[in-house]
Each structure stands twice: as C-alpha cells, then as structure tokens.
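Below, each structure is written out as structure tokens.
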Structure P
Amino acid sequence: MARLTLENTYKRYDNTKKGLFSKKAKQNGFAVKNLSFVCRDRSFVGILGPSGCGKSTTLRMVAGLEKVTDGKMFIDDICINELLPKDRNIGLAFEDYALYPPLTVYENLSFNLKAKGMPSSEIKQAIDRVAPLLKVDDLLKMKPSALSGGQKQRVNIARAIIRRPGLLLLDEPLSHLDGKMRQTLRQEIKRMHREIECTTIIVTHDQIEAMSLADMIVIMKDGELQQMGTPLEVYDSPKNEFVASFIGEPPMNLMRSNIIKTQEGFFFAFAESELRVRVPERYNGMVSDGMKLTLGVRPVDVLITDRPSSTPVPVAVYENFGDERRIRIKVGQNQLNLTTAADVFYKPGDIIYLEFNSEKTHLFDAETGVAIR
C-alpha cells in the first residue's frame, strides 16, 4: 500500500505563457501555497473546497501531471517530485470518463495491461477480480456508447484500480451524475475501498461526498490548507469561519455581534436588533464588555421554545422539505437559519421565541475569522 506525504508544497503557473492552465493564477500568484498533510496507509482522504481552490492542481501534482514548484511529495519514504507518472504506482480516474469509444469495456480495462506486456491469462484474471467490485462484470462486451453515465464512471474507476495501485486518485468522479446515481456510486466506492485496501484520495467540491466517503478531510481555500480532520472534527470544531460556513447544509449561522455586560452576566447583542443571547458560562473568561466577535451556531442548534424568555422574533421565510422544516429570521443585519424536524407551520410575520444550544455555539475573531477556543 502507500502513505502520501506533502511537505510545504507550492504550485505557481507562469501567466506570461498562454496555455491550458494560464488563467489559474492571477499575477503569477500561487495556485497551491505551502500545503502540508499526510494521508495514512489505506486511509480514505477527501480534498474539499470551492472551485479554484487548488484541490485538482494538488491531485495532478501527486499524479505527476503537474510539476511541483517548490516543496516535496513522498509516497512512503520515496520523494516523487521527479518520478514519471508511470513509476508512481498510482491509479487515476477523472470526472471525464475518457473511455476509448471503439473498444468494448473489456478492451478498455485491458488496454493499459496489454501495453505493459501482461499475458492474456493474467489480464483476464485481473478483470475477473475487479469487474465485480464495481458491478461492471455484465458490461464487458458492451461499448461506451451503450452505457449510462454511472456505468461509464464505474468502468473508469475499474480501469484505474485494475493495476493494483498503491494510491488511487479520484478527481470529481461523481460530478456528472444525477443525485440518485451519485448516492449509489458513493456507496459502491466506499465498499470498493474497503475491499481493495488501497490508499484513496478523492477531490470534490461536494461536502456530502467528502463527509460520507472520507476518513479524513483536507479543506482548502485559495490554495491553502484551512483544516484537516475527521468529518466529525471539521463539523464540530471548525478552525475558522470559512470551514464553519463551508461544512454543513444549511451552513452554520455566522452572526456579527458585540458583547454587553449586565447585572445578569454577558450577552451577545446584534446591531439593529433587540435580540439578546446569553453568553454560555464556558466563554466568560474569554469575553469582555464591548468585545466584537462572530457568533457561530448551526441551524439544528437554534431551538424554538414555548418559554418567552427572550425577545420575540418574527419569521421571515418558512420552507417545508418533508423530513425537516427550515425557518429564516432576520436579526438586524444578520440572517438566522434554523431547522427542525417538528411538524410545525409558520407564516411570514409569525412570532417565535428562540434558544441556542449553548454547548454547540462557536466564537470567531471578528477580524481574522479564527476560532476562539
């Protein structure tokens, strides 16, 4: 198997040359900046971030399709910066299937093995081993034109793993598929990963894919690492406002506020709103009167109460999704979203009373956006 290590990795594109990637970095800036992380042997790692954050560039550098500008990459203890892609023992599946149209599925799967001079009997054994893993064993005689998008992507991934790579790289493999097919293929990719015991890295902008598939998630923004952790860690303990707002659907509420001190203790106050929220006691040593900060709370942790213990707030938007209800409230210059599974109905303008789950609130520095612990 394989352990992947990135040490202070940079990638910069030269915009003075017109080429395929010339638009990725403005004014000769870095597409990837000082990126360091470790993917453990046999782990499943998701690289997550918005479009243009450098995640696909990172994967292409690992694959050897892009030159590393600075820093080092290792597979196990071998520096791969100068190794050719064919010498890195990797499998790579892109979002575009890139299958050979004139060839059958069997011939597509066997193409690279034939090019390496593998005997036909061994090729058949390899295909017989891999095809059932991705449920393409009944498609072997068909050509790509007769396959659905999900079937093509299964063949694409099967082709990537048929050589028994130590490291499997998946670049947005589900982006072309519809919702139901994405869910089905996610389950099959997770099962396949367990069966082949291969270190796997998936690049995606879809947090659901990353959260459901990966053991560890690398979150990137503007080419830089924002946080690496388990799905639960990045959800429950985001290191900054970007991670807090990027992970979770609906995203975390981030409300600009200032601290006021009364005889009853500290409260969060919000511009142009009479709403006051008591500061949880665990923050008392971190806050002071007049302090400006950002209060973060997830929609599931904003609770509707029957006790009129706080300032009433009017409902702005009500949405019923069947399994949950989403309610939006305007709090001065902030918008507050909450979700509930309770079978309730509100009209815009209806008055409700709110409580926050104090143990699930987060504080962020108003200027840097970094979490206050």
Structure Q
Amino acid sequence: MTQSDEPSTIGVEEEYLLVDLESRDLRADPPEAFTAACRDLLGDRVTPEFLRCQIEVGTPVCASIAEARRELAAYRGAISAEARRHGIGLVAASTHPFADWSDQITTDKARYTQLAADLRTVVQRQLICGMHVHVAIPDEDVRIDLHAQLVYFLPHLLALSTSSPFWRGRSTGLKSYRTAIAVELPRAGLPQTFASASEYRRMIDLLVRTGRIEDASKIWWDLRPSAKFPTLELRITDVCTRLEDGLTIAALFQSTTQMLLSLRRRNQRWRQYMNALVAENRWIAQRHGASGKLLDFGRGEAVPFSDLVEELIELVREEAEALGCLAEVERARRIVAEGTSADRQLAVFAAGKEAGLGDDAALRAVVDHLLAETLEGC
C-alpha cells in the first residue's frame, strides 16, 4: 500500500447484510438492478460476497483514519439509499438475529462456486460478516516479524468489536458467535507464526504445489500477510454496527503496529506467548466482549478489560498522536463504558420481552435497531 518505511497508510473492508424491510429477514436474492446501481455508484469499491444477501466495501489506500471515515460513511450512506429503493435495508452486524443460513443463495461467481464445491456445508454456514483492516508494511521480513508479535493483541481488538450475539433466532450466550462459525473453515483461527518471510513462503508454496490452495488468499487466519498487498490484514474482528467503533479498532491496530515498529528500531520486540494462552483470551473476548477479564500473562492474573484498554491506550499514545488518530484510540474507553453492538442488541431484545413482545417480534426490534445504528454518522 505504501513504499515508505512507515506504515502510514491504511485500508478498511466491511461486509454488510441486506435485509428485507418488510419481513426484517435477509433478502436472499436481491435484484440485479440494485447490485448494478451499487457498481455504478462506487465502482470496484463495492463487491459481491459469497452469499447474495451480503455485500462488501473496501476503501482505497487511505493516508489517515479521517480519510477512511469519509470513505466508509459515504459507502454506507450511498448503498443504503439505493437499497431502500428496492425495499432493502443495510445492516452492519456480524450475524443476523434470526435468519437461517440454509435459506441463502450463493453468488454466481467462479471463485464462490469452487468454494461451495470444495467446502460444502462448512462454507454455506458462513452467514457472517467481518471487518478487515490493512496496515502497510512494505518490507516482507518486517511484515512477518510484526505478524508474530501482533497475535498477542488480537483478543483485545475482538473484544471491542463484538456484534454477533444471535444465531438463527437464539441468544447464543456469546458476544461474537461469528468467531465460532469462522473457525469451521480450514486454515482459520489464530495464525501460525514464522521466523522469516522465506519460512512463510515455503509453507504457501507447499500448499499450492500439493493442490491444497490456489494462492495465499485461501489462508483465513485472524491475522494474515495479505495475498494482494504489502500489508498485514486484521481479520479477527466483527463488523461494527457503529462506524466510529470500527474506526477506533482500525486506529488501535494501526497504532499498535507502529508501536512495534518503534520497538524494532530500538532493537526491542514484544514478547510472544504460546497460542494456547492467546486462545484463552480469544475465547474470553468471544464470550464476554468488552465486559470480561482477559489474562495478563506477565502478571499471571485475570484483569478487567477496562484496565487493559487503559494500558493499551498509553502504550500506543505516542504513535497514535503521530498518526493523527489519538481521539479514535481514546474512544475505546467509550466502547467499554457503553458496551459493544452485541450488548445493545441484547438490551433491545430484553426490553422487547419486558414490554410483552414474543421472541419473533423482539428479534425484529433488534433488526430495526441495527438498521438505524448502521447509518449513525453517515
């Protein structure tokens, strides 16, 4: 994304659900006129997803979080306005409160047809949306080095993003049920780490040579070296219903990456911990979102996530100031105080039940909440 020595550029991809405004269920087969109009409006910034009830947007290379905000707000607003002409609403959440994956239709595209043939029910169940953040690191060896160090921070970013508490009409007890579905894919979940770029390339080359994958884009880890750009791609997070929450996560990822580069220039590095320990924090974030206690491996104790957020803000403060995104980084406190999208969805459902609504009506109220919150600030 950039050829400088600093990761001064960023890109963000978001996946959205397309909801029928009458039934509040997903629109399994949106009209071609809608998708064609989106292409006319946004060009290659908007693309189809594996399922026709989803749509994806991606920013160009952005020099700042402020630029990414302008792009994403414009995309959400433009797609939503066009969708409403066809009786469709736009929802930025990682699962739909009550839709059934078995009712959905695969997009007619060669890549997706091959995925369906290869992965069968596993990929058909991927009725989930995520947010992916790219941070530029031009040097391949540096990219692989930082990839290994950043794994520690993945649960922290997941906890701030959670937006998928429901699955097929049931409260799952998890704030991010999407992560439970996503790990059904091969080569998913916490990433393998590597000592060098050549070691990573050898793994990819072996998988390609033996016919397991066509290219590195079939690596679906929570964090991966991008197959298309000289970037590290954050993939663990749910898509955030509030755009500002997503921008906070993007700013934290960019600033943390920059902090690790600062350490590297001083011949220092972040300590790596075994994946089994990081996986415990991943589970806590998946289960409790921003209200849990993550394990502090150095102290050997469970620490309220709110305390860890304060530590993270101070850890990356200097880099966030230099990148012009300190306000977004500090907004992580607000996410902890107010809860994530998952918390608000559960609150809307509970309020509906208290008001005497049945489960179906209360879940439709959650969809209405998501439709409105998706367009906040757009």
Structure R
Amino acid sequence: MVPKGWVKIRLGSVAELQRGFDLPSSQREDGCVPIVSSGGVTGYHNEAKSKAPGVVTGRYGSIGDVFYLEEDYWPLNTSLWVKDFHENHEKFIYYLLSNFDFNKFSDKTGVPGVNRNDLHAVKVGLPPLPEQKKIAQILSTWDKAITTTEQLLANSQQQKKALMQQLLTGNKRLLDNNGVRFSGEWKRVELGDLLDYQQPTPYLVESTEYSDDFSTPVLTAGKTFILGYTDEESGIFSEKLPAIIFDDFTTASKFVDFPFKAKSSAMKILTAKKGVSIKYAYEAMQLLDFAVGGHQRHWISIYSRLVIPFPGKEEQQKIAAVLSTADQEITALQQKLDALKQEKKALMQQLLTGKRRVTLN
C-alpha cells in the first residue's frame, strides 16, 4: 500500500546515481576539497567535481554506507554520487538511501559491489516535497543529538586516557583515607607475580542455544567477547570475580565482574593474588605497548613477564576507584549513544515508509 499522497517511483527518477572519478594519489594537490570514497572522506584535493549538497555511497569494496556532503567535493571511482536529485530534497534523499538495503544488489563476487542500473530500477515510496523536508528536519535533529553524544563520549575517553597516564605512572598522587597525599616509592613488578591464571576448556554450546532470555553470558577471546547467553548449568564458570579475560592471540583484555562461561582455548582467566587490586592491574595492562607474533602462550611465556609500576594496596584501590568512576561515565554515554542510534533507526523505518506521518505547518 502506498501512503496517501505518496507515489511509487523508480529510484533513478528520484536520485540519478553516477560513478565517481579517478584521482590517483600522484595527481592530488593540497587543498580543502574532500575526496569521498566508498568509505567516506579519505583525503583532500584542490579541485571539486561535484557541487554541494551531495550524497555519496559505495560502488564496490565497501557498500551500504551513505555520506552527506555540505561542501563541494570529489567523488572517487569506488563511489556512486547523486548527479541529479530531480527537484527532491537532498537531505531526504540521503536518509532514503541510508535506509536502503544495498546488499540485496551486491554482485555476489569476491569484492562486494553494486550496479547503478540495478539500483535505478528499484521502486521507492516518495512523499511530496513539504513532507520530505519535514522528515529530513526530524531526522537531522536526531543526528545532531547523536553527534553531540559522540563528542561527549570521545571527550570522556580522552580524559580517562589522560588520567591513566598520570595515575598509573605515579606522576599524580591521590589522597589516602586520612586526606594525606600518598608518598613513597612504587615497586616494579611482573604481571605474573600479581595475577593467577586459569586456562579454560572451551564450553561447547551450539549458537542456536543462545538466547537473550537467558542470564549467563558465554565469553570468547577477541573483539566479539560476548557470543550469547545460555541457561545451561554445565560448563566453565568463573570461580573468582572480578577477573580479566586475556586473549592469547592478540593480548587484548577485558575486565569482567559477572559470572560467565568460557568458550575459547585462547582465553586466559586472570584473577588477583593477595594484596592486588584486579582493577588496578587491568588498567595498568592497558598502558603496555607490546607487539606479539603469531603464536599462542603469550600470557605464560611473554606477557606475564612484563613489568608494571605497582603502589601499595590502598593507593591501588584509590586509583582503581577514580578510573572506575570514569568508566561509569563512559558506559552511560555509550548506552545513551546506542539508544539514540536504535531509536533513530526505528524512526527512519516508520517515517521513510509512511507508516508514521508527520504534521506539516
């Protein structure tokens, strides 16, 4: 069903796409004109090929991302740019394409790509121009809130990094429980003398058995971290919390303070020895700049032998508390950002299909 007042029309009659232009690195001149590829702005040049406002998406390599340009630009040959908006509202077209499933039209080859003629043939719902403008205005408000929150999050992350550099090296000392600034020399101690480790046998569970309705997360090494949730009673639970999950392949680590099951033989579960704040040890590990090769056993043979600055227990706890407060602020901002993005996505689905209509002045 087409919403009242809307028309069903070919995308090519709404936004005519054209392949971008070659611009080898050897031919680029210093300037302020953004060069836009399938992945966004990748550099600058002294000449523009397209006038603002502009809408650009990926032609091959990286597809699905859509970019809005408020200044003249140079679209690269890996991109498709809107050559003709056919008197439609440019920002609305940006949101329309952002809500588009480009993967349906991928060439299905080794390198993902789309053919503009295939895209042009797709039928899309198009509201009248006043409604286009109102929809774009509403979604732009959400974008501003998202951008503001992203900036706040980036600032909080930078502030925490600065705190870590000061507190974890002893350059800045905190006050003890009596209000007196900590003093005295710090030790330098190997991580293996501060942390015990457990090598788990991987917990075996099919991915189809995971459910958000279950309560126990299943963790793995690497970026994925939480694979899913289970209600199975068998398997490897962490016995001592909080703990650090250490990835033997990448030396990445995660701080966890909740019961979990382990699903990777590359994991080490690190726990604190007596007199050690596990949170302090975790934060100190984040400052270690250490490259690794392609072999396992990094914790046992290499990483556990690295040395960190190590104050007394009370000062460890004070430092950990300050950094935990910073973490709470970062987590709150990340949750707010995730919620804003999810709410905007749901709103786009409603507004760009006409399921939810806007009120025009």
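General remarks:
- At a computed 24.7 (Kirkwood radius over Cα pairs in Å), which of P, Q, R: R
- Parent structure of the calculated result -6500, given that helix-only ellipticity at 222 nm (-39500 (n - 2.57) for each DSSP H run of 4 or more, over all residues; to 500) is the read-out and P, Q, R the choices: P
Where a number appears in this text, it was derived from the coordinates with a stated rule and is not lab data. Quantities reported herein were computed from a predicted structural model and do not represent experimental measurements.
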